[in-house]
1. From P, Q, which structure was Cα extents along the principal axes in Å = 53, 38, 18 calculated on?
2. Given 1.7 as the derived value for distance in nm of label points 7 Å out along Cα→Cβ at positions 20 and 60, which of the supplied structures P, Q does it correspond to?
3. Of the structures labelled P, Q, one was used to calculate helix-only ellipticity at 222 nm (-39500 (n - 2.57) for each DSSP H run of 4 or more, over all residues; to 500), giving -17000. Name it.
Structure P
């Protein structure tokens, strides 16, 4: 009898230890999953911020480039208008000299 009781006690102790170990493993896994989720969300947030800033920087550079190109075009148009005006004025001076003479 004592042998059977000892075996029963040992089996119950083994079961208790196994159950406790399984509970501990589950708790560790849950904790690891939670920590992983937090780290993942933090990383994703940082990457979103970095990408957003990168896009904003590109947009600013593109806007500046566009303004420069527009200014170049406007200046070229003004210069062309000045040239045409100058040609007309030169014609008027020439005609005025001919009429005076």
Structure Q
């Protein structure tokens, strides 16, 4: 059987780990999120990470990044409010879509 992380697998077919945030972008020992070495060799790593970050769990990661940027003074109040409102809309839409 060919290596599932090689280009021998057809694009469009995904592994069982595809889009799972805690697998493809776990929190490391230092407290930061890192992509594991096994994922770096995968042919669909970019699509997989995008998929994970566009799910409710990934959107919550983005929300925490916005909060950190605001606390560090890198973002003003209205920008933070607008960004967080947009993230909450996306989370609500994803949850509504998943229930249907």
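Read the figures in this text as sums done on the coordinates, not as results from a lab. Since this is a predicted model, take the numbers as computed values, not measurements. Cβ atoms are built from the backbone, for glycine too; each structure is taken alone.
1. Values: P: 148, 10, 7; Q: 53, 38, 18.
The read-out comes from structure Q.
2. Structure Q accounts for this read-out.
3. Going label by label, the one that fits is Q.
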